[in-house]
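Engineer: Structures are listed in the sections that come next.
Every number in this text was worked out from the coordinates using simple rules, so none of it is lab data. What you see is a predicted model, and the numbers here were worked out from it, not measured in a lab. Cβ atoms are built from the backbone, for glycine too; each structure is taken alone.
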Structure I
Amino acid sequence: MASVIAARTLTEEVKRPPAALVFVLLLLSLLLLVLLALRVGPVSLSTAEVWQALWHDDGSLAAMVVRELRLPRLLLAALVGSALALSGAVLQGLFRNPLADPGLIGVSSGAALGAVSVIVMGAWWFNPVPLWLLPLMAFLGALAATAVVWRIATRQAGTDVSLLLLAGIAINALVMALTGVLVYAASDAQLRELTFWNLGSVAQATPEQVWLTLPCLLLVWLAMPWLARPLNALLLGEAVAGHLGFSVERVKRLAVLSVALSVGAAVSVSGLIGFVGLVAPHLIRLILGADHRVLLPASALLGALLLIAADTLARTLVAPAELPIGLVMALLGGPFFLFLLMQRRY
């Protein structure tokens, strides 16, 4: 029955806006939001000052604010948002479940465990801790959590949705317990870092973090064209996808590795940020349908837009202080997603 519903969702005739128009609107909105994010803050800048600072480093206050503070965190927010949204879209297509999300099924918490282990124990073995170690351990943690959930939820007949969610809850509980043990062993300075990191933030963004995250996401973006058609076929069921000529197991492995890599990279530089991977693909699916050829890139654009907007609010609502971006995203995403669920009841 689920496969039949998925097939009808993919193929039914629904009056939808042209995909090209939606992409143009997303890109224009993203450009306008980028300009706004570079302008507003404790130091307000004009459009001319932002433009001058982007092209000429003249040593002025505007150039320092734009180049050293706002531009790196804006780029990092865009990368993290697109990574989380894209991961959510891939997981939802893979599990054929719109509730599948890196946070709900334990991928984000697995990445968090790997990152927290580096923060707490990295200094025991390295001095200083290498910059590449945090994203590597986050990737391995995300990969391990995804593999366990997948193994528990998958049967010969396909993926059991109830087992998927229950396994995700169990993995989240186990990983949070292990993370709690590490937090118990942390020093006071590490506790302050972990508290802010667990709430999610891109406030400490640096060009090095941007360049470290970008290759991981480029690999995932390059895998998108190879995943779109197989994910469309999987909406009809694994047996049908196999009859259509797709290697289902190969698609599963590529999807799991892509999600683990993108979530691991995102969590390692921003901490835990929820709802992006759930809300962005869901909104795009409501607008454009379930065709992954447009769903995946549009979700990545909307995820970047959402997280840049949340980061802009986080650093302006209580300026000169700032809120963790994870709190802002939860406060905005939670009620909005509940509203969408309530609309589906009628």
Structure II
Amino acid sequence: MSPEDEFSEKLKNDGFKFIPVGSLNRKGSNPVEDFNLFSELYKIFKDGKPDLVLLYTIKINVYGGMAAKLAGVKFVCTVTGLGWLFTEKSLKTVIGGLGYKILYKIAFAFAEKVIFQNEDDREFFLKNWLVDRGKTILTPGVGVDTDRFSPKACEGVELNSQKTVFLLVARMLWDKGIGEFVEAAKIVKERYPFIEFCLLGPLDYENRSAIPENIIKGWENEGVIKYLGKTTDVRPFICQSDVVVLPSYREAIGKSLLEAMAMGKPVITTDTAGCKETVDDGKNGFLVPVKDSKSLADAMIKFIQFPSEEKRKMGEYSREKAVRGFDENIIIDLYNKVIKNTFDKKVV
């Protein structure tokens, strides 16, 4: 179940029954729209009578959880991040955040389990009395396919030893730290004018943190970055980079970091929830403070100055860390246990 997009047909072709959700407005806070979403989900659950529903993202956890309870359907929630209501500070977010806390508390009271993708998010919900600890499970993000994302995908790709390439893979949003990435690039280019800085990912006009296309084009025209557009396969772009950067303000777990690590690339990211879990500082990359372009530039310069052998060791450590702690089979096994125990009435 989801809103229809370019992947809907692929899911159908792969043999899934796809149920479109038409009333989900990701950026909206209109109570009438939210009630329509709740009503639509309730009707789908009531008519379809699923044995178990797995819910993801803020609105679906809240309204899907309450709709599932009303329809008499078991459900498991996965928290994929806190969202701007809890991470931004303003009168609007304080009021809106309070409302969502109440809704979360109601929905999670009836959930079989609530799965968190990093410890910081789980502690936030526990400290705010939004969920019982016994219902919570911690998982290392959504994981990564370490067979598909592997150094083998880069065999035959030769990097230019004279030019370091920094790649940021994300939606083009301010809160992914793209502004800081650009500012850091300007600092680095003062000393190393031939270093390359690339942005890869879609524009997301529906998101309140979206970066306008004209600003990105302006950065390109200045010669600061290259915008590579969007893609359905990031592997060739990761192969052609020396290091992957994600200066995000907060994540569940940074997917692009996991993919880069699995492919044997060093990473530079922020010392914050959902990012810091991916880096052992100095071993497979560097951690920098959030919203600190100067520290980010310093880390980039430090990487540029590293001997080739040290960079190679960083990449190898990344691969080992990804396989050891973030392989998607770890997450798949966990969900299988949750599903089995939901019907066995056992505790995970």
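Engineer: Please state which of the structures I, II yields 32 when percent of Cα pairs over 33 Å apart is computed from it. Present the calculation step by step, with values, prior to reporting the outcome.
Structural biologist: Values: I: 28; II: 32.
It must be structure II, since only it matches.
Engineer: Among I, II, considering only relative contact order in percent (Cα under 8 Å, 6 or more apart), which has the greatest calculated value? Intermediate values should be presented prior to the final figure.
Structural biologist: Working: I: 31; II: 14.
Largest value of relative contact order in percent (Cα under 8 Å, 6 or more apart): I.
Engineer: Quick one: distance in nm of label points 7 Å out along Cα→Cβ at positions 68 and 180 came out at 4.2 when computed from one of I, II, so which one is it? Mind showing how you got there, number by number?
Structural biologist: Details: I: 4.2; II: 3.4.
Answer by label: I.
Engineer: Determine which structure produced the value -13000 for helix-only ellipticity at 222 nm (-39500 (n - 2.57) for each DSSP H run of 4 or more, over all residues; to 500), calculated from the coordinates; the candidates are I, II. Kindly include the intermediate steps, with their values, before the conclusion.
Structural biologist: On the way: I: -25000; II: -13000.
Considering all the candidates, the number was obtained from II.
Engineer: Out of I, II, which structure matches 3.5 when distance in nm of label points 7 Å out along Cα→Cβ at positions 252 and 324 is calculated?
Structural biologist: On the way: I: 3.5; II: 2.5.
The value was obtained from structure I.
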